[in-house]
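Scrolling down, you'll hit the structures one after another.
No value in this document is a laboratory result; all are computed from the given coordinates. Note that the structure is a prediction, hence the values are computed from the model and not measured. Cβ atoms are built from the backbone, for glycine too; each structure is taken alone.
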Structure 1
Amino acid sequence: MTELAPLLSYRKVTRRFSQQKYPAVKGVSLDVNDGDILALIGESGSGKTTLLRLAAGLEAPDEGEVFLGGEVVADGNGIDKPPEKRRLGLMFQDGALFPHLKADKNIAYGLTGWDSDRIRSRVAECFRMVDLQGKESRFPHELSGGERQRLALARALAPEPQLLLLDEPFSHLDPSLRRKLREEIRRILVDLGQTALLVTHDPEDALAIATRVAILDRGRVIQVGSPSEVYQGPVDQYCAERFGPANKVRNPETGEVTWTRPEDARWISCEVAEEGSMATVADVRPMGTVYEVSVVPDDDPEERWLCFFKEGEQIKAGDRGRVAWRGKPDKVAWKS
């Protein structure tokens, strides 16, 4: 059985800008498979937006190749297929809606070459898809922030793109609306089987929406995996800290370093067992449903481990005990 080629591929792609000392993207090879929702995450300047722009045709690589649907759409030798020929949908952080057009006209804007009956049918379908029925005649300023973003999504999806590009689509929304909207958008994309590339600096966006996550640092891809893989098994400190607090745990026998999450810690009284690492409690803070407990391990006294315990009433600063880490950690995503 022949394996299907990725929908989007970067092959040893490098992009330089004259005003920057280092390449924005350097030697990146990365695949987005059909039906994937791949999130690119990293610090500002890590190269995630440049990768999105390379896929969109808004930038061209200096070296390497960009494939879309198995075809080379850009390379370092002059091939550069224009954005309008790539069958893409783009959704930006501010929606980029046309303020002078009503909602239905915004959706219909990109359906060039379609006959009127097909346009009418597709526009109605898009309004149902994003649950905006009855808002067809409203201007963007007459819609709420969440409604504008759903309209922007509908406009991006209207031409039935092979790839949807999302550039920080939730960055300007308040936390409660952000959470609700990303759940809605993920449901829509999964229901459609829509392939998407998401750029975000927010770890919760990446963990909540993506089927795969790529972590970038200074133009290079450092780690790629499912949300649970990159969260529970970061390859280094940089990758670990993209998703919140992490503890550096060094094996005293082998010197091997792993990065563990605070919620994966267990506190064991010295009298109970010999499991885990001996530690001294440095600080205890009640934080609503959990206690934040900071401990200093005997094996690595320069480190402080942050632990989240549901039951911490009896733990006090200066207590001695053992900290063990779950072999199969609970699937709990860090929340800001």
Structure 2
Amino acid sequence: MFTRILFVFAALSLATSAAQAAEKIVTIGTAGVTGVYYPAGGAICRLVNRGRKEHGIRCTVESTGGSINNLEAIRKGDLDLGVVQSDLLYYAYTGSEIFSDVGADKNLRVVFSLHAEPFTVVARKDAGIKTFDDLKGKRVYMGAPGSGPRATMEELMERKGWNSKTFANVADLKSSDQAQALCSGKIDALIYAGGHPNGAIQQITSQCPTRLVDVSGPVIDKLIAEHPFYSHAAIPGGMYAGNPKDVKTFGVRAVLVASADLDDGIVYQIVKAVFDNLDNFKTLHPVFATLDANRMARNAAAIPTHPGAFKYYKEKGWVD
């Protein structure tokens, strides 16, 4: 009897090991846990993991430094997928701008687009910052090194002829400390990029009087004209405490990106899990409420679409 029990236990262990070996684990790189990328990755994984028994894919989420970190990790093979800004994705694919030193990563592929990401400047109301140019001489947090907001801000600085000496201080903070730093007077303004409504911005604007600052004018118009992945955007008035008027700005889109080396069947199942349950997906975070399937399938970064995603879109008749 004891021998039989051991035999059954060994057989079950072997079966479990075989199932685990057959299971493919994919990881989505996101950003800090207070932003939108992390819950976006979690929402995608939640839907993928519902069908885990059928397709054998287990999806996990990793909090990272943001878009640039995700693109670098995908290049090195340390991540399967990442949520990134469409502008930084284009620069990484072409080896331009901030990726000129490392060169082009022609292995990057778009899976699908997500929400719009307006470039957002939040200033403490008593800091004397009413326009973007008023940031000169102030103490500013631009986002973590390697993040999308930091890269976009640096591009704007270059076009305006600014550098780090333009500011009284460029703060080095954890993203989780930005609300306390702004409201306590350690910094005067912070730079953010993400979908709205946004939990991090809601936290900041509810803790102390703030002003969301317009980011518009000839420099922005020229930037948009030169780059198709940028567009004018607005943050609706009344969305955040103390900010009753619409705020003009510009922005990009969040994009789920993968390496061309990621198996076509795996990418197909990820896309299918999200699009076949899009109504459910749209309830998983307020910023997803206005997502549209056709817009999500449309390439927002002017680089190739992953074949696994393209297969699904072709089946739906969304692409030729």
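Cα Rg over 2.2 N^0.38 Å computed as 1.10: which structure among 1, 2? Of the structures listed, the value fits 2. Computed over structures 1, 2, distance in nm of label points 7 Å out along Cα→Cβ at positions 24 and 168 reaches its largest value in 2. Here distance in nm of label points 7 Å out along Cα→Cβ at positions 120 and 224 was calculated and came to 4.6; which of the structures 1, 2 was it taken from? It was calculated from structure 1. Between structures 1, 2, the greatest calculated value of relative contact order in percent (Cα under 8 Å, 6 or more apart) is seen in 2. Can you say which of 1, 2 returns -7000 when helix-only ellipticity at 222 nm (-39500 (n - 2.57) for each DSSP H run of 4 or more, over all residues; to 500) is computed? It was calculated from structure 1. When FRET efficiency 1/(1 + (r/R0)^6) of positions 144 and 240 (r between Cβ atoms, R0 = 30 Å, to 0.05) is worked out for each of 1, 2, structure 2 gives the greatest result.
To which of 1, 2 does the computed value 0.60 (FRET efficiency 1/(1 + (r/R0)^6) of positions 200 and 280 (r between Cβ atoms, R0 = 41 Å, to 0.05)) belong? Corresponding structure: 1. For distance in nm of label points 7 Å out along Cα→Cβ at positions 56 and 192, the highest value in the series 1, 2 is held by structure 2.
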